[in-house]
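Listed next: structures, encoded as structure tokens.
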Structure I
């Protein structure tokens with residue numbers, strides 16, 4: 001039976017960042033991906049936002065790894081010509097009763113080590129973003145956007161340059177512990193079965209990470225939380241320079257329907273939050289356009305209802321169920337040499353290089 005040193009399950013931005021960090025010529029490192037190419041799941045269906053880390057509880061992985069990853073991503077992108085832009089972001093309070101939450105977010109961000117944060121007044125908003133309506137806002141200068149596809153290209157190229165191998169259309173169907181190794185049973189797109197053993201297994205399987213983890217006797221359960229997006233057409237260039245977010249709901253499920261820009265300057269609203277069953281359904285209902293318009297026009301008065309159109313969607317693998325409290329990332333060695341990364345949703349992309357370093361430190 002073939003033996004390898006490290007097996008990484010999942011070739012999204014998390015799996016690829018870990019592969020780039022772990023790979024070296026003297027190790028036999030394999031990346032297994034069930035889809036025909038890398039990044040076909042969560043990683044290709046998100047806002048591509050480089051988050052600052054203000055939303056998450058002090059001491060959580062989401063907070064510490066996001067703050068660390070933010071700086072690392074900008075450094076990586078600048079050094080390697082990965083398309084990105086430090087746009088900045090405003091979190092806007094529209095009503096008086098939202099001010100308390102805005103102040104709480106400010107305090108939480110400072111506690112998390114976010115230094116690029118300031119509270120600004122209505123007059124300051126008018127100078128910075130004259131087409132945005134708000135009573136007050138938090139300004140975050142270190143929020144930005146990045147091409148996730150190019151970031152994944154960078155991670156994969158780095159891993160392959162250090163002799164890592166990636167195998168597509170290969171699904172893990174069973175894992176068995178054997179002494180100090182793991183026997184991994186796989187099936188390819190032709191229905192052919194193959195098994196091998198690995199000294200280390202890193203589960204970065206995204207939407208399937210609970211299923212993979214439970215193959216070694218854990219008891220994780222992910223909830224699928226869908227986020228739909230709508231595009232906004234025929235907006236004059238320069239109407240808004242920054243990402244514009246509302247004050248988020250206090251249940252940590254999502255950040256509210258917000259305005260993001262892509263690297264070409266196109267406007268997009270979303271995502272919202274809808275818990276669904278365990279089907280990967282990426283359709284966006286027509287009625288979402290009006291719902292998003294009604295949410296966004298409160299602070300973006302220039303948006304026209306007939307210019308908002310259903311676009312794309314993504315699915316978050318949340319450990320937090322409906323009406324449940326905040327749940328952090330799981331990054332845990334549940335069995336010797338077996339690292340589970342479960343519930344890696346936002347801000348996972350921002351945190352990806354920091355997560356990779358954290359996982360490596362757990363093992364070496």
Structure II
């Protein structure tokens with residue numbers, strides 16, 4: 001039996017920017033503290049958007065993720081924040097909330113000129129505290145200001161590699177960072193991903209420069225080395241961090257312009273987690289705090305049968321997220337005046 005065109009979708013290709021902002025209705029803003037070696041990434045929908053969350057890591061740090069459960073009152077968000085700084089980084093969402101509220105954006109339980117709206121801004125954090133940056137901030141961590149700066153900078157284009165929430169990140173033994181990618185299906189819907197890669201595991205197969213995500217690469221976006229050499233012994237983890245660095249986490253957001261219910265978005269987030277498993281080995285360890293958000297900007301209706309569309313979206317999201325992970329490490333550069341190993345420094 002020949003495969004149906006509705007499931008093979010051979011005409012899919014990356015969007016014009018190959019960024020999550022190829023999804024109509026989304027912008028991304030970033031800000032960094034170079035001295036502290038940390039930063040923040042904000043995913044900002046043009047309008048309130050359905051959002052879901054899936055947590056797989058054993059050491060997560062999150063804010064307002066319980067509010068995203070399909071059975072709960074809030075059915076849309078105003079922004080999503082990914083941040084460095086461990087527990088201090090959760091304050092980055094405060095800056096985003098303040099910026100949004102000042103502009104009248106948020107959830108209104110009591111519409112009144114005397115009652116400001118309540119922006120819904122879920123957030124997740126990664127651990128970049130031991131990277132040599134200046135963290136002696138006392139009672140004034142920089143994250144609220146970084147969050148406000150990041151959301152104010154939201155735009156269609158943003159930097160990859162050593163930027164935003166990935167500024168202070170390490171991906172196994174290599175410099176990590178921010179990655180992003182997109183895909184547009186032959187029948188016209190868009191899926192994108194943005195990820196801050198601070199993984200305990202390695203993004204490369206042992207003994208070389210080949211990314212685990214190589215089978216999913218599009219147009220040489222992370223070196224075009226192909227998938228030859230993708231093999232590993234059962235416990236050969238190559239450039240993973242090892243037991244001496246048990247504080248990590250990979251944070252991601254996937255998005256689509258297809259209208260989804262909260263429950264459908266949750267299924268897409270669950271399926272998208274497989275993209276991390278395709279790109280990082282090991283993943284979801286007890287000391288990873290891996291979190292994936294899924295956003296729907298609802299610019300087009302969900303084609304029937306809806307369950308098949310959700311399955312396609314989840315599969316595409318997983319592949320796009322795997323590509324974004326590799327792009328984060330491929331684009332990463334050292335911090336100023338720092339000797340930190342990067343992918344580009346590995347022998348060819």
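Bear in mind that the values in this text are calculations on the coordinates, not laboratory data. Since we're looking at a predicted model, the values are computed, not measured. Cβ atoms are built from the backbone, for glycine too; each structure is taken alone.
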Quiz item: Given that mean count of other Cβ atoms within 10 Å over residues 63-70, derived from a single structure, equals 17.1, which label among I, II identifies that structure?
Solution: II
Quiz item: Comparing mean count of other Cβ atoms within 10 Å over residues 167-174 across structures I, II, which is largest?
Solution: II
Quiz prompt | Identity of the structure behind 0.70 (criterion: FRET efficiency 1/(1 + (r/R0)^6) of positions 231 and 271 (r between Cβ atoms, R0 = 30 Å, to 0.05), calculated), options I, II | solution = II
Quiz item: Thinking of I, II, which structure, once distance in nm of label points 7 Å out along Cα→Cβ at positions 15 and 303 is computed, gives back 3.4?
Solution: I
Quiz item: Which structure, out of I, II, was percent of Cα pairs over 38 Å apart calculated from, if the result is 18?
Solution: I
Quiz item: When Rg/Rh (Cα atoms, Kirkwood Rh), for residues 79-158 alone is calculated for each of the structures I, II, which structure yields the highest value?
Solution: I
Quiz item: For which of the structures I, II does the calculation of Rg/Rh (Cα atoms, Kirkwood Rh), for residues 191-262 alone return 1.05?
Solution: II
